[in-house]
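Read the figures in this text as sums done on the coordinates, not as results from a lab. In this text the structure is predicted, and so the values were computed from the model without any measurement. Cβ atoms are built from the backbone, for glycine too; each structure is taken alone.
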Structure I
Amino acid sequence: MVTPPSSNTGIPAPTLLSAVLIAEYPHDTGAFTEGLQIHDGNLYEGTGEEQKTFIQVTDIKTGKVLQKHPVKDPAIFGEGINVFKDKLYQLTYQNNIVFVYDLKDLSKPLKTFPWQGEGWGMTNNGTELIISDGKASGNLYFVNPENFRVSHSIQVRDNNGPVNYVNELEYIDGFIYANVWGTTQIIKIDPANGQVVGKIETAEMLRSFYSSYPIRPMENVLNGIAYDSTTKKIYITGKNWPKLFEIRLN
């Protein structure tokens, strides 16, 4: 890893993190990935776009769909999801609604909560849900899962200033990893202050895939980080990608 010099903002430039590709698995090309998480050894995925939003559970290695639950309202554009305790939470993009499901029955929500703005990515730190609102502010919101009240927020910043387009989130070993929408970068965020302390550039690691799979800007881009705390494996994918990649941080 390489640590670039600090800038005059007073925030050190992010450390350039080294990551290697370990394995490739099939991924559903019909999934416009917005949320990705490993739970009990399976891959939970939430997708977006109106009339195409669904939640599904798949086998990681085979890509076989074990459950698929379309959202019935055609106006809903799904965003990040998170499995927390015995529930699954699903954000929506501009519908200002959060759906809450019993993990044992994803066919219909138990209840909904209102949300104050755009919903993008979601993860948890063991006690609170953490939500990004993407281009709106670059903020991360720490939310009580029982009533969806915001306890506090932080702004994601690096040596150049605020970082917008913070999308799909994953909490790994005390840090928040996030896709930056429209880029090939994954950033590592300190949840105490919002500072970007590390950055993974996937362009070289996935060079063969990127050269063979045409990426349309702002469409089928990198989006999806999932961490298996049991096996310590990290998986990444993108919107409508045919591959799910297992990677390792060096």
Structure II
Amino acid sequence: MFVHPQFDPVAISFGKFGIRWYGLMYLVGFISGLLLGKYRAKTRPDLGWTVRQVDDMLFYIVLGVVLGGRLGYVLFYKPGYYFEHPLEIFYVWQGGMSFHGGFIGVMLAMVLFARATNKNWLALMDFLAPLCPTGLAAGRLGNFINGELVGRVTDVPWAMIYPQVDNQPRHPSQLYNVGLEGVLLFIVLWWFSAKPRPRGAVSAMFLLGYGLCRFVEEFAREPDDFLGFLALGLSMGQWLSVPMIVAGAALMLWSYRKT
């Protein structure tokens, strides 16, 4: 059994101001995706990307992640609260981001980028998909540093106590997230996209892979206290992942059938 290290959430302080680890993890995620994108553009000329286009795409991704992630949290998790306190929607420093909202935000942002560059939207998403898992891993590492989104109570040997929550041993679910939706999903997507695939197949693999990883991970994660378990004893994260799995399976079938 282990005890959470109780990291200081502020990585660097400047008087009353500070840079938080969670913000730094977002920066690491964006930079890692940018570097991987440039590598793909250079080593896969058949994909039709330039390094300059990858640089330009980053702005749209950041916009989609931040706006979509925040609005997704507001709408999916606490709509009643933010309806009564609308100004707090902008208090992003208090936390509260949703992957599924950020995912939708990025998809919409890529519509704009596709129009600006005359690229096919689905082909663009195929290029982007393998670049995402490293960012997901960085974000989940930020959750671990903050000691948030803790796991359910367990008696496994590697259980961890989070003193800021209680003294019960819990799954270190954030590290499960890093391993599954970060490392494992990256390996699968990088391998799958290494060879030419039908348009939409790589995006489908991302939807399937993330949806399945997140659905499984949620069994070890404590549900949000203001939501608890929903229908069929599933969490909000699981219910939001079901459409991704269904859409991924449908897109994969469509992708290979049209070739």
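Side notes on the structure shown:
- helix-only ellipticity at 222 nm (-39500 (n - 2.57) for each DSSP H run of 4 or more, over all residues; to 500) derived as -18500 - corresponding label from I, II: II
- Label whose coordinates, when distance in nm of label points 7 Å out along Cα→Cβ at positions 57 and 217 is calculated, return 4.1 (choices I, II): I
- At a computed 7, 34, 38, 17, 2, 0 (P(r) over Cα pairs in 10 Å bins from 0, in percent), which of I, II: I
- Entry that produces 2.8 once distance in nm of label points 7 Å out along Cα→Cβ at positions 113 and 193 is calculated, selected from I, II: I
- Set I, II, criterion distance in nm of label points 7 Å out along Cα→Cβ at positions 17 and 105: the highest-scoring structure is I.
- Mean count of other Cβ atoms within 10 Å over residues 97-104 - highest-scoring structure of I, II: II
- When distance in nm of label points 7 Å out along Cα→Cβ at positions 49 and 201 is calculated for each of structures I, II, structure I gives the greatest result.
- Structure (I, II) behind the derived value 0.5 of distance in nm of label points 7 Å out along Cα→Cβ at positions 33 and 65: II
- Test item: mean count of other Cβ atoms within 10 Å over residues 41-48 calculated as 22.2, pick one of I, II: I
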